[in-house]
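Given below, in the form of structure tokens, are the structures.
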Structure 1
Amino acid sequence: MRPPTAVILPGRPSPLGATADQGGVNFALFSAVAEKVELCLFDDSGRHEVARHVLPEYTDEIWHGYLPDAAPGLLYGYRVYGPYDPLAGHRCNPHKLLIDPYARALHAPHAFDPRQFGHGDNDHTPDLRDDADVVPKARVVAAAFDWQGDTPPRTPWSETIIYEMHGRGFTKRHPEIPPHSQGTLGALATPVVIHYLQRLGITAVELLPIQAIAQEPHLAKRGMVNYWGYSPLAYGAIEPRYLAQGDPNEFKAAVRALHAAGIEVILDVVFNHTGEGDSHGPTLSFRGIDNASYYRLGAVRSHYVNDAGCGNTLRLEHPQVLALVMSALRYWVTEYHVDGFRFDLAVTLAREHHHFTPEAAFLKAARQDPILRDVKLIAEPWDLGVDGYQLGRFPPGWSEWNDRYRDTVRRFWRGDVGMVADLAFRLTGSSDFFHHRGRRPWASVNYVTAHDGFTLEDLVSYNHKHNAANGENNADGSDANYSWNGGAEGPTSNAAIGAMRAQQKRNFLATLLFSQGVPMLTAGDEFGRTQLGNNNAYCQDNEVSWMDWTQLESHDGHALFVFACKLLSLRARHPALRREQFFHGRPISDEVVKDITWLTPGGLEMSAADWRNAERQSFGCHLGFPADTEPEEEKGEHLLILLNAAAEIIPFRLPPKAFGANWTLAIDTARPQSSEDEGVCFPAGSEILLAARSLVLLTAG
């Protein structure tokens with residue numbers, strides 16, 4: 001690359017970041033406390049500084065300059081001169097090379113080095129060691145990419161099936177992906193991946209964080225890395241380890257291929273904190289640029305508010321921090337064509353004066369934004385701060401991870417008593433949390449497992465977490481797993497226990513996919529992926545976390561996959577399982593039966609006394625579709641879902657003829673592969689036997 005001219009011109013204060021045009025590159029950096037900012041340029045290796053320029057202008061707290069003859073591919077970083085006074089909230093240290101908060105690419109992944117600490121032996125003195133050779137450099141990028149007419153699928157929420165995956169872990173061990181692409185985002189574009197997702201019936205992949213990752217000191221000491229990626233370093237840059245050739249266009253090609261297959265791409269994003277950690281963490285970017293503007297500080301301003309539990313909290317109340325977040329989100333949509341975002345610990349983003357409010361500036365900004373209002377927005381509705389649990393309180397336009405659904409379903413199938421009434425709410429879209437302000441059932445993102453916690457296989461195989469491999473004395477990870485191992489901890493050769501575990505997995509999957517709301521599957525659950533009981537594998541970038549595709553070829557793995565495909569197909573075929581309105585208990589059209597009727601095993605509608613019976617473990621529901629507001633062409637669909645979490649067989653009498661003259665068996669989790677049962681019919685009022693711990697779906701007609 002030809003070195004740019006030695007002269008730097010005033011440039012413009014907007015847009016922030018490095019912006020290339022035909023004549024050069026404009027650099028703009030916000031800092032309200034800096035006294036001087038140096039732009040440092042590096043050779044292609046990133047190891048050697050080749051030039052340094054003082055940004056010549058300061059406009060409205062923006063330092064800026066224009067470098068003629070500079071071009072995309074140029075590597076750069078900043079040194080910020082200003083106060084180092086932690087008690088006043090300031091931590092400028094020009095001995096530390098800093099990453100541009102608006103960086104769109106990094107030349108290398110971050111690796112922790114002690115020289116990255118901005119403080120000395122105590123917090124009151126700066127560290128004077130230079131760290132330029134061990135800090136990733138930002139790279140100026142060009143936006144050119146041939147999207148070949150790409151258009152977003154825009155799958156309706158009511159038809160959405162989310163598949164949470166780690167882009168690296170999903171492809172790292174896949175035998176049909178070329179070795180140089182394994183473990184990269186580009187591998188998601190390979191036909192074998194696309195075909196697999198289509199065969200399963202997935203409409204959206206939700207990728208664990210792909211933004212550049214800061215590696216924490218405590219993991220570096222143990223020779224580990226942050227695998228999940230909830231330690232962000234640069235909000236607009238892809239983690240370099242996920243790119244085979246270091247080219248961000250690899251991910252664009254993957255998005256284009258997924259879109260062509262009708263599959264949306266949702267990114268898990270982390271705007272609640274950064275990877276710089278607490279006051280003892282490294283100075284990599286925000287801290288050294290303007291600590292007091294970027295972070296929420298404590299009463300003692302050398303300390304950080306820690307609502308996210310990761311050492312610091314981004315200060316979204318500040319207009320420049322809010323602008324950074326909004327710019328990053330718009331960038332991912334406009335430049336990468338992503339279809340939505342899942343916001344980690346989203347309550348933190350909506351705190352003002354330390355308290356959550358649905359009217360927070362960030363939530364208002366996202367709702368009115370002409371780009372973001374058309375994509376899917378999903379909140380993780382809690383954090384670790386005061387009153388951090390806010391399920392159901394996000395405003396219209398948002399969906400939310402529903403952990404109440406997860407825990408209730410787990411406890412019901414574990415055999416806990418007193419769960420039926422709560423489960424009825426969860427099966428029907430959790431209207432007790434979401435039926436307000438015109439929100440719809442899809443406000444609830446239902447899941448039984450996610451990246452944090454047991455896999456589905458481990459949920460039925462372990463009563464306790466087994467996290468020793470993380471190096472934290474098994475103290476990390478939740479103890480509230482509501483799991484049941486069936487009688488043996490971990491792998492077992494006991495055939496009866498194995499059969500029960502297989503049936504429980506089918507129960508969980510069927511419950512999830514027959515519930516109103518948006519189902520989210522965790523990658524690998526459909527064929528029995530295990531993490532050997534580790535329920536917090538955030539630092540396991542190895543076979544513990546990577547998908548073992550040989551399991552799909554096993555008898556049990558293949559059988560579960562086929563069953564999962566059948567469930568997804570049934571959900572797609574039956575609108576009653578994915579309504580656009582909440583149930584109201586009203587008659588459907590001109591029929592006598594209601595949109596939903598809850599049934600006892602005796603075939604009668606459940607009474608108030610039945611709901612209060614804490615010992616009840618078996619019940620059913622009749623779904624009538626459509627409700628009086630839904631399309632007439634779908635008139636008359638009737639389904640029965642029968643559930644039995646008891647440890648014994650329960651006789652269940654089907655409802656009278658008004659609900660349906662005949663019922664056809666569609667699913668029985670106790671007999672998943674019994675071909676002689678497929679399509680068997682039962683007349684109204686007849687009795688069927690629900691096997692212990694089983695779910696049955698019947699269709700009228």
Structure 2
Amino acid sequence: MNAVRRQWLHRATRIVRDAGRWRLATTLIVLIVALFCARFSWEYVPVVGDAERTLYDLRMTHFAPRVDQDPRVVLIVYNDQTLIATKKRSPLDRATLARALRTIDGLGAKSIGIDILIDQPQDEDAELIATLRAMKTPTYLGYAEVADNAEQIIYEQQQFLDAFIARARTARVKPASIRLEADADNVARSWPAQLPSLPTILVQAMAPSPAFERYRGSIRYRLPADPDRPVFASFPIDLFTDPATGAAFVDQVRGRHVMIGGDIVDNDQFETPMSTTSGKSMIGLEVHANMLAQSLDGAALRPVPAAILWAVAILAVLSAAFTSLAELRWYALAPCLLVQALLLGGLPLWWQSSGWDTQGVPAIGWAIGWVLAFAAVGSAARAVGSQQRRFAQSALGKYLPRDIATQILQEPEKLALHGEKRSIFVVFTDLEGFTKLSHGIAPEMVAQLLNGYLDMLSDVVLAHGGTIDKFVGDAVVAFWGAPIARPDDGTKAAQAAYAMWQTGEAFRIGVAEKYPDGSVPPIGKTRVGLHYGEAIVGNFGGEGRIQYTALGDSMNTAARLESANKALQSSMMASREAVERAGLDWWRPMGTVVLRGRAKPVDIFEPAPDFPASDRDHLSAILNRLKTDRAGALVDLAALLARYPQDNALAHLYYRIEQTKDGDVYAVG
């Protein structure tokens with residue numbers, strides 16, 4: 001433990017000493033942002049807040065109590081069958097409500113809450129007012145106002161509602177707020193605020209509880225233990241319009257809180273935390289019922305104290321920083337990460353299962369804060385450690401495979417001069433006409449263009465796992481297969497070669513668009529050669545300078561293939577040796593040539609992913625036919641060329657064959 005502590009202190013001290021003022025300031029800013037995310041992701045981080053709510057919904061649903069049917073609360077509802085029977089939808093039939101209230105009043109209900117706004121005049125109003133004034137059971141009429149519920153009530157409706165309540169009000173009939181609050185995603189997660197301008201909220205009016213007078217925490221939803229028995233019994237209001245029929249339900253009403261409202265398709269529907277998994281919504285009346293049951297149980301959920309949330313946020317950021325500084329190997333890092341993940345991921349679950357209100361707990365924010373802190377400290381540490389990497393890079397060249405640089409950092413003796421024979425894939429590129437262009441523009445512009453071009457091609461090589469051998473002016477030499485050979489070296493080398501040509505095209509188009517005034521002459525195309533063969537690879541040089549490079553005939557062949565593109569009217573050419581090991585099917589044969597300065601003929605191939613496979617096969621058959629039927633093969637080749645009149649490389653192939661005799665091979669000058 002002391003060794004680990006010393007390692008942390010050493011790395012931290014080195015970072016502070018060597019990172020530099022601006023990097024330290026940047027790291028500190030990122031750590032502050034990480035802490036902010038770890039504490040306030042629920043409220044202030046876009047998108048993450050939505051994810052936090054979804055995660056809370058899953059927690060709440062998983063740990064929601066599974067209960068039998070609640071014997072204290074019963075729902076009596078207008079449903080779609082009621083609307084059909086009464087031939088009224090909006091407003092709901094008040095004669096039905098009046099008759100049902102008279103029946104329920106006689107069945108001994110403990111209280112009645114009406115989740116219906118009576119905000120328009122109807123012919124049955126007199127009957128309903130008379131019924132309400134005669135009620136013996138404490139009854140609470142739904143109330144809302146324009147200021148806080150403009151979507152459901154307008155000024156004239158509120159005026160009527162106020163007048164109706166004034167006429168119906170007695171010592172036992174009073175208004176109650178039926179206002180519910182839903183988040184932006186229409187999910188009802190929390191108790192509504194008790195606004196000063198509104199009467200007491202419905203559930204508090206029906207069953208007053210000091211613990212819930214100012215409660216703004218989460219609604220405690222419950223799930224049925226038996227899917228066939230809902231948490232709250234619900235009956236159509238039609239059953240209570242006839243006293244004789246309603247009497248049959250005396251046991252379901254006597255001594256219970258009765259809540260009356262609508263259970264109508266597409267009306268007063270709310271998403272709940274359970275909707276995340278069930279996909280079902282809940283009527284507003286049942287949301288009120290859940291709140292009422294929660295109040296009756298005195299189950300005000302305890303919020304997690306802000307001090308604890310701050311402590312966990314700080315812990316997440318610090319643990320990430322320490323983990324990054326420790327530079328643990330994978331077998332030590334894996335359990336370390338697992339413990340931290342279990343701690344940060346398990347805390348919200350433990351709190352939820354223990355009856356705490358985890359709404360507002362930034363579980364995802366902790367993860368984001370951890371990642372940001374880990375990345376910030378790790379980036380600063382890597383920046384400081386790059387001085388050692390620069391030592392290895394200065395010895396072997398700027399661009400190296402990561403594994404070689406690591407080996408040299410661990411074993412400096414590997415810088416000794418030596419070489420070994422290896423079979424490698426070699427890529428050689430050249431930018432056409434750049435030497436001539438460099439004489440026509442300012443040296444500063446030459447340097448800017450060349451550096452940008454070489455950076456782009458270097459990125460391609462490194463992205464495909466290659467080693468950059470050298471830059472020769474605007475030419476790039478790279479190879480695959482050393483110092484470590486991999487099974488996919490041929491594929492990677494071929495893909496990289498083609499991508500380097502594409503990158504060169506993008507570069508010249510970009511330059512033309514950036515300098516439309518002609519201040520920079522047009523850039524030529526990038527030509528690429530690919531070959532596979534033996535070379536001597538290793539560290540070469542002297543006491544004062546060592547370079548990791550490859551030497552041999554295969555390097556020269558790749559360079560000759562690149563150079564041949566100009567004469568062959570092509571952009572990239574590969575030898576048969578490379579093609580047969582590349583494992584790609586996009587090659588089309590382009591005949592046999594003798595490269596400049598060489599005596600042995602070379603079969604050459606061009607990558608043509610857009611050239612139909614059937615035509616590639618046909619072209620191969622034509623070239624094979626040259627040996628037995630030269631005239632017929634030329635006729636077929638001419639026909640193929642006629643279908644691709646813009647294909648300069650194919651046209652030059654026809655020209656080469658036409659210019660040579662049987663048994664001769666075209667020599668590229």
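Calculating Cα Rg over 2.2 N^0.38 Å, for residues 289-624 alone for structures 1, 2 picks out 2 as the one with the greatest value. Have a look at 1, 2 and say which one yields 6.6 for distance in nm of label points 7 Å out along Cα→Cβ at positions 193 and 457, as calculated. Of the options listed, only 2 reproduces it. Suppose Cα Rg over 2.2 N^0.38 Å works out to 1.54; of 1, 2, which structure was it derived from? Computing Cα Rg over 2.2 N^0.38 Å on every structure in 1, 2 gives 1.54 only for 2. A value of -16000 was derived for helix-only ellipticity at 222 nm (-39500 (n - 2.57) for each DSSP H run of 4 or more, over all residues; to 500); which structure in 1, 2 was it taken from? This value belongs to structure 2. Computing mean count of other Cβ atoms within 10 Å over residues 353-360 across structures 1, 2 gives 14.1 for structure 1. Using the calculated result 8.0 for distance in nm of label points 7 Å out along Cα→Cβ at positions 145 and 649, pick out the matching structure from 1, 2. Only one of 1, 2 returns 8.0 for distance in nm of label points 7 Å out along Cα→Cβ at positions 145 and 649, namely 2.
When mean count of other Cβ atoms within 10 Å over residues 33-40 is computed for each of 1, 2, which one produces 19.4? Computing mean count of other Cβ atoms within 10 Å over residues 33-40 on every structure in 1, 2 gives 19.4 only for 1. A value of 16.8 for mean count of other Cβ atoms within 10 Å over residues 433-440, calculated from one of 1, 2, originates in structure 1.
Taking relative contact order in percent (Cα under 8 Å, 6 or more apart) as the criterion, the largest value within structures 1, 2 is that of 2. Here mean count of other Cβ atoms within 10 Å over residues 65-72 was derived from just one of the structures 1, 2, and that gives 13.5; the source is 2.
None of the figures in this text is laboratory data; all of them are computed from the coordinates on show. Being a predicted model, the structure only gives us computed values, none of them experimental. Cβ atoms are built from the backbone, for glycine too; each structure is taken alone.
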